[in-house]
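In structure tokens below, several structures.
Please treat every number below as a calculation from the coordinates, not as lab data. This is a predicted model, so every value here is computed, not measured. Cβ atoms are built from the backbone, for glycine too; each structure is taken alone.
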Structure P
Amino acid sequence: MTQPVFRFAPSPNGKLHLGHAFSALLNFRAAEALSGRLLLRMEDIDVVRCTPEYEAVIVEDLRWLGIGWEEPVLRQSEQFDDYRAALGRLEGLGLVYRAFLTRAEIKRYVADFEAGGDIWPRDPDGAPLYPGDSAVLSEQELTARRKGDAAYALRLDMKAALSRLEKPLSWWEGPADESRARSVGDWNLGHDVVADPAAWGDVVLARKDTPTSYHLAVVVDDARQGITDVVRGKDIFPATSIHRLLQVLLSLPEPRYRHHELMLAENGQKLSKSNFDTSLQSLRASGVSIQDLATKFLNGSYVPG
């Protein structure tokens, strides 16, 4: 039997909060219970917002939680060549194109469209699907942008990508209660989820000044690190359809997935680094017991606020 490999993959662009602690502890406990391995990945694609200072605080927080991991830590900022190579493979298949519309132009186009009473389709995150450059730009303007120094995104041609699939796309999803790692006896229980990558439209895989997107980087990294089990928040559940599609297109292995419940703030919204929601650093400073915190998390009884 293959040894399970888990990973915790925070972005060092802010301080960890209770939701991160919950996810990290789930991965750590699952790896321990299954005699598996736990890896740490720093998802620092954004080299401006992600800093060594935040990474140091994350490491300190995880050690306070009693979590250990294998070295070395993988940093996405050191893997850009691999992401470019993966993108090049997709380009070689004719599945990637340059898209020149700005966010403001897309917003105006969708607003004009919906002013007529119709609803423009949106992806699972609520963002409008890309309308295509020719729907907004004249041929003269589009040619000028292609020849000039205009910003662009590299998007996946979803229709062309789906045409390459030889069978319906799905993934293995473990039950939500088991994702809390309350029991390991039934860890192999789960069911197939039908993937729907088309719901995302032509997703961004990279930009002119950024060699990768989260979607592309995460599937390349999971394959590189040999990840067998991805345990993460249910907010990423819809994006798994994109990840499965990219795994098939790039001939990458398929992990098993478990998407756990999210820790919520008093207003019902998920916790956010940008809102400074209950950071672990502040909890440590206030003298909160990690033993009590971990027990409440893993029993599913902790209520923020």
Structure Q
Amino acid sequence: MTMTIPRWTPAEIADQSGRTAFITGGNSGIGLETARVLAAHGARVILAGRSQARLDEAVAGLRAGQPHARLDTVVVDLGSLASIQAATARVAATETIDLLVNNAGIMNVPERRTTSDGFELTFGTNHLGHFALTAGLMPALRRSPAARVVTVSAIAATWRSGRLDDLMSERSYGAMTAYAKSKRANVVFTVELARRLAGTGIQAIVVHPGSAVTNLQRHGAGVLNRLVLAAARRFLMGSPEGAAWPSLYAATNPAVRNGQFIGPAGTDQTAGTPKPVALPKGADDLAEGASLWTLSERLTGVRFAVSGD
């Protein structure tokens, strides 16, 4: 007997008036679509990205379709701890954040590169950058009566190559191996954050968007990469619109629970209505969660206080 999964679409999102969402990578792809839908349902949305010009362009595009949308921008480079500290200090001083969507990310960087702080670029941006950002925004999240932290991972979190060792890819580097490590770290971080947030009124949820062609793929180079992407666009990958559904579901659905992993229900979880899916094997291991947390605090120099100041 086949169980029918109830279909969910963004049309079911309740009125979000009075809520403020902060979305990294909000100027393009899945982040921009997440911003568009939340703004359409009444939320005030703060788009965060590296370029003010691109943020302004995104805001202009959103306002063309939603003239009364409540939109703000924050420039932050997730590959720079100094940029993260400056941005979060300004926001945390005055804002109440009801929804933090850790959406930005990079993948398929052809050669090993580092952030301004010396971290391998993919892991440093996708995990350590969001770790530090979330820590910095905790005062703003604590002001909300029911905040959620939604972190966007990927199917790559389930790959065997994503095991959390050689995190800086110093022994060997592979573009997609580095990506898989960063995406598994997103899951392990979220599960550990959910444990630490228990009883605080803040929830942490991790999602994966299925498969979509977005600006994540921009670092790939060469003829082979272009051919693979062309085939993927035709046969595998969905649109940023559909790929944003798991984030929107996790952000707004009252049935979502602290620590859940949300992904598409379709074949191979590439697309379809969002639902809770199984965590990658071992991602809820207590020792791995505590180890990643301690290492992340040490590398970033950030003390992550989930309650109180």
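Where does the value 0.40 come from, among P, Q, when FRET efficiency 1/(1 + (r/R0)^6) of positions 77 and 189 (r between Cβ atoms, R0 = 35 Å, to 0.05) is the thing being computed? Comparing all candidates, it corresponds to P. Out of P, Q, choose the structure whose coordinates give relative contact order in percent (Cα under 8 Å, 6 or more apart) equal to 18 when calculated. Source structure: Q.
In terms of FRET efficiency 1/(1 + (r/R0)^6) of positions 37 and 117 (r between Cβ atoms, R0 = 30 Å, to 0.05), the structure with the greatest value among P, Q is Q.
One of P, Q was used to calculate percent of Cα pairs over 26 Å apart, giving 40; which? Of the structures listed, the value fits Q.
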